[in-house]
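Visitor: Have a look at these structures, which come just after this line.
Values quoted throughout were computed directly from the atomic coordinates according to the rules given, and no laboratory measurement underlies them. Bear in mind the structure is a predicted one, so any value in this text is a computation, not a measurement. Cβ atoms are built from the backbone, for glycine too; each structure is taken alone.
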Structure P
C-alpha cells in the first residue's frame with residue numbers, strides 16, 4: 001500500500017514537472033542561438049522523398065512554387081520517387097517543365113527506402129542547406145523567406161521546424177491535432193534546453209555537409225538519426241524555429257488503424273536511443289498512462305477505496321496540466337477549436353500512449369504505404 005501510494009505520487013509529480021518544463025521553454029522568448037548575421041544568402045535544396053503521394057503531391061509542390069513567385073530566394077526542388085505504385089510518377093513528370101528535378105529510386109536498391117531516397121537526392125543536391133519535406137505537406141506563403149532569414153541570422157547546423165494537422169470536424173482528426181501540437185512543444189523544449197533532440201522529417205533544415213548517412217537498413221529514423229548526429233558535436237548550432245510562417249500543414253490520418261501504424265513507425269525510431277534524458281522523457285508519459293489504467297484493477301483486486309482516490313487525484317492533476325499545456329499549443333497553431341475535444345481526447349490518449357509504447361517495444365516490423373518494413 002505504501003509503495004503503491006508513493007509510486008503514484010512520484011509518477012504524477014514527474015509527469016506534471018515534465019509538462020510544465022516543456023511549457024516554460026515554449027513560452028520563453030529567449031533565443032537558443034547567438035546571432036551571426038551572414039550577408040550572403042545560402043542556396044537551398046528542397047528534398048522531398050515520396051511514395052504513393054498522388055493525392056497530395058500536387059498541392060505540396062504548388063505551395064512551394066507559390067513561395068518561389070513571392071520570395072525570390074535561391075533554391076531548387078528535388079523530388080525522389082520511392083517506387084510509387086499509384087499515379088505519383090506521372091504527376092511528377094508534369095512538374096519537370098516547372099523546373100523541378102525528379103529522381104527515381106531503383107527498385108529493390110535498399111531496405112531503408114526513405115533513407116535511400118534521401119541519399120540519392122543529396123547526391124544530386126547543389127545547395128549548402130537542405131530543406132527536407134514530406135510529400136503530403138503544404139507550406140505557407142513566406143515559408144522559404146522565413147527559413148532564409150533565420151539561417152542568415154543564426155547560421156544553424158540543424159533547424160527543426162513545426163508541423164500542424166489541418167482543421168478537422170472528427171474526433172480522430174482533433175485527437176491528432178492535439179497530439180501533434182503537444183509533440184511540437186516537446187520537440188522545442190528538448191532542443192532549447194539541450195536535454196534531448198528530436199525532429200520530424202516532414203519539416204527540417206540542415207547543412208548538407210552535416211547529413212548523417214545511415215546504412216543500417218532501417219526504413220525510419222532519418223530525422224532522429226540526423227539531429228542526434230549533429231548534436232553529438234558540442235559545438236553544433238541546433239534550434240527549433242517557432243514561427244507560424246515556418247509551419248507546414250498536413251492532413252490527419254483517416255482511420256485509427258492508419259494512425260496506429262504511423263505512430264508505431266515513429267516509435268520504432270527510438271528503440272536504439274542512448275540519451276538517458278530522452279529515454280526518461282519518453283518513459284514518464286508511458287508509465288503514467290499505464291498507471292492510470294492500472295488504478296481500477298488495483299482498486300478491485302487489492303487496495304479498494306485508496307486506489308479510487310489515487311485515480312481521482314491522478315486524473316485531476318494530469319488533466320489540469322494537460323489542458324494548460326494544450327491551450328497554449330493550440331493558440332500558437334491556431335487550432336483552438338480542437339480544445340472542444342479535449343476531454344474525449346484525454347481519455348483516448350491514455351490508451352493510445354499505452355498501446356503505442358508497448359507496440360514500439362515489441363513490434364519490429366510495421367506497415368507503411370503498402371510495404372512491410374522494419
Structure Q
C-alpha cells in the first residue's frame with residue numbers, strides 16, 4: 001500500500017534540504033507519494049506542489065503583513081488537502097510560525113509530525129518550546145547543542161547532523177568554473193550574496209553593489225575584481241534587476257550565476273552575505289566573509305527586545321566567538337561592507353585568522 005507524506009517548507013534552503021530528505025526516502029521506499037509546499041528542488045523530484053513556497057518566504061514581524069493574503073491562502077490549501085487526503089506523516093521544515101499552525105491541525109487529525117531543522121528558540125521566543133512539545137512527535141535538530149537544549153525541556157529531539165555537510169560539494173576547479181562562465185583568468189572573485197527572498201535583496205543588494213563600486217575604485221588595474229552574484233532558485237533575473245542590479249551593469253564587472261551554487265562560492269576570495277544558511281555554506285567551503293542583516297525598523301526594535309545573543313550569524317554562534325565580521329541594521333552601509341572586505345583582501349593576518357576560525361566551525 002502506498003504511503004503519503006506531506007512536506008512543507010518555505011525558503012530556498014528549506015526547499016534544498018527538503019529535496020535531499022525526499023531523495024533519501026525515495027531510495028528506501030519506492031512506494032512513497034509526496035505533496036505539500038515547496039519550490040523547484042522539491043518539484044523536480046515529483047513532489048506535488050500545492051502552493052509555491054516563494055510566496056510566503058518572508059522575514060520579520062512587520063513584513064508578514066504585506067504577504068498575509070498569500071500566507072492565509074497557503075494555510076487554507078494545505079489544511080484542506082490534509083483533511084481530504086490525510087498523509088501518513090507531516091514533515092515540516094523551518095518556517096516555525098507557519099508550520100506549527102499546520103502541526104496543530106495534523107495532531108487533531110491524528111497525523112504524526114516530524115519537524116526537521118528546529119526553529120532557533122534558544123535565541124529568541126523560547127516559549128515556542130511548549131508549542132513544539134504539544135504539536136510535534138519528533139524533532140530533528142541540525143546543530144549539536146540543540147539536542148540537549150530541547151531534551152531538557154521535554155521535547156523528543158535527536159541530532160541528525162547538518163545537511164550542508166552532505167551537500168556543500170565542489171565539482172569544478174577554479175579554472176573550469178572561469179571557463180564555463182566566461183571569466184578571464186587572473187581576476188579576484190568577490191561574492192555578493194544578498195539572500196533568496198525578494199525582501200532581502202531589495203534591502204541589501206543596493207548596499208552590496210555600492211560597496212563593490214568602492215572596492216573596484218580602490219583596486220589597481222593589475223589586480224582586477226569580478227563580482228559574482230548567485231541567482232537563487234526562488235528569484236528571477238528581473239527580481240535582481242528590480243532590486244538595483246540593472247543600474248550597475250555598465251559600472252561594475254559583474255557575473256550573475258544561475259545554478260553552480262557551490263562551485264561559485266568556492267572560487268570566491270571573499271564574500272558579503274545575508275545572515276542565514278548561506279553563511280554556513282561559505283564556512284564549510286572555507287570562504288572568508290562579512291555577514292550582514294537588515295530588517296524593517298519596527299521589526300528590528302521588537303527583535304532587540306526579544307533576542308539576547310552576542311552574535312546573530314550562525315557561523316559566530318557555532319564558533320562561540322567573532323569568527324567573521326557582522327554588520328547589523330544601521331551598520332549595513334557600503335562603506336562598512338567595503339572596509340571589512342578590504343581588510344580580508346589586503347591584511348594577510350586578518351585573512352589567516354578568519355580562515356582558522358572557519359576551520360574550527362567546520363570541525
Structure R
C-alpha cells in the first residue's frame with residue numbers, strides 16, 4: 001500500500017458544498033494536484049485518485065469561472081507516513097445561472113471515392129441553462145446519406161436538421177451518419193458544415209459552428225493523428241488560442257476488437273491543464289497520468305473492416321492550448337499509440353504544430369480574407 005490522494009466531483013445544485021443524493025456527479029472534471037503530480041480527471045462516477053509521494057499538496061479543480069465556481073475552492077493534503085491516504089477531497093461545482101453556450105463538432109473518417117464512410121455530428125450544452133436546441137449539417141454535394149442514427153427531423157437537399165429539444169447543462173447530442181462519396185478524382189475537396197442552434201444569446205457563438213475539410217482519397221492509412229491549426233503566431237500562443245487534435249482508428253484485423261485504447265504522451269510545450277475532450281465516436285472514459293492521456297473504449301466491440309467497413313472506424317477529438325513559454329520558431333510534435341485488445345500498438349505519424357511569426361504577405365492575406373467559422377478542420 002502506498003500514499004494516495006482521492007476525492008470526487010459533483011454538481012452542487014444548492015451550493016452547500018455537500019454531495020446530496022439528488023445531485024449528479026461531474027465526470028470528466030480536471031483536478032490539479034500540486035506540486036509534482038499535475039492533473040488527473042474524474043471518472044464516470046465522478047471519482048479521482050492518484051498515488052503520491054509523502055509531502056504536502058494543494059488540490060483544486062480546473063474550472064471555467066464564466067460557467068461555474070467551485071466549493072470549496074481547494075483542499076490541502078499532508079501525507080507523512082508511507083501508508084497515508086487522503087480521501088476527503090470532494091468538490092462541488094456550482095453553475096453560474098443563465099449561461100447559454102452550445103458547441104458543435106463534425107468529423108469524417110475519410111472521403112473514400114466510391115465507398116461508404118462515416119460522418120459524426122456532436123452538439124454539447126457547455127453552459128449552465130437548459131436550451132431548446134437543434135443541429136444542422138450541410139453535407140458536401142459529393143456525399144449521399146445511406147443511414148443516419150437518429151434520423152433527421154427534416155431534410156432539404158444536402159441540409160439535414162435534428163430537432164433536439166430541451167438540452168440540460170452538460171447534455172450531449174450525437175448523430176452518426178454513413179455516407180457514400182461519389183467516384184471523383186483523388187484530391188477533390190470535400191467540406192461538411194455543422195451548426196448548433198440557436199445562435200442568439202449564446203455566450204460564444206463561434207463554437208456553434210464547425211467545418212470539416214477533407215479530400216477524396218483512394219487508399220489511406222486508417223490510423224492517424226492530425227492537428228489544426230498547424231501554425232500559430234507567438235501572440236496567439238500568449239492569447240491562449242487552442243489547437244485541435246483528431247485521432248482516427250480502424251480495426252483492420254480479422255475479428256472484432258473488444259476494447260480499444262488510445263494513448264498520447266503530451267509534449268511539455270502543451271498546457272495539460274487546458275485539455276478538453278470535444279467529441280468521440282463511441283462511449284469512452286479518459287484518464288490523465290502525468291503527461292500521459294488515455295482514451296479507453298472498453299467494450300466497444302469494433303467490427304473488423306472486412307465484415308463492416310464503416311463500422312470498423314472510430315475517433316477521438318480533443319483541444320488544448322500551448323504553454324506560453326513556447327517561442328517563435330518552436331515546433332511541437334505529438335504521436336498517438338492505438339491498442340486493439342492485446343495486440344502491439346499502432347503508432348501514428350507525428351502531428352506537428354509550429355509557432356511562427358506571420359510574414360508580411362500572410363498578414364496582408366489575413367486582412368483581405370475572412371474565414372468563418374473557425375476552426376475549419378482540414379485533413
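Visitor: Ranked on distance in nm of label points 7 Å out along Cα→Cβ at positions 259 and 355, which label among P, Q, R comes first with the largest value? Working shown, then result.
Guide: Details: P: 0.9; Q: 3.1; R: 3.8.
Going through P, Q, R one by one, distance in nm of label points 7 Å out along Cα→Cβ at positions 259 and 355 peaks for structure R.
Visitor: State the single structure among P, Q, R that was used to calculate mean projected area of the Cα convex hull in nm², for residues 83-242 alone, giving 14.5.
Guide: Values: P: 11.1; Q: 13.7; R: 14.5.
Only structure R yields this read-out.
Visitor: Starting from the value -1000: which structure in P, Q, R was helix-only ellipticity at 222 nm (-39500 (n - 2.57) for each DSSP H run of 4 or more, over all residues; to 500) calculated from? Present the calculation step by step, with values, prior to reporting the outcome.
Guide: Working: P: -17000; Q: -13500; R: -1000.
Answer for the origin of the read-out: R.
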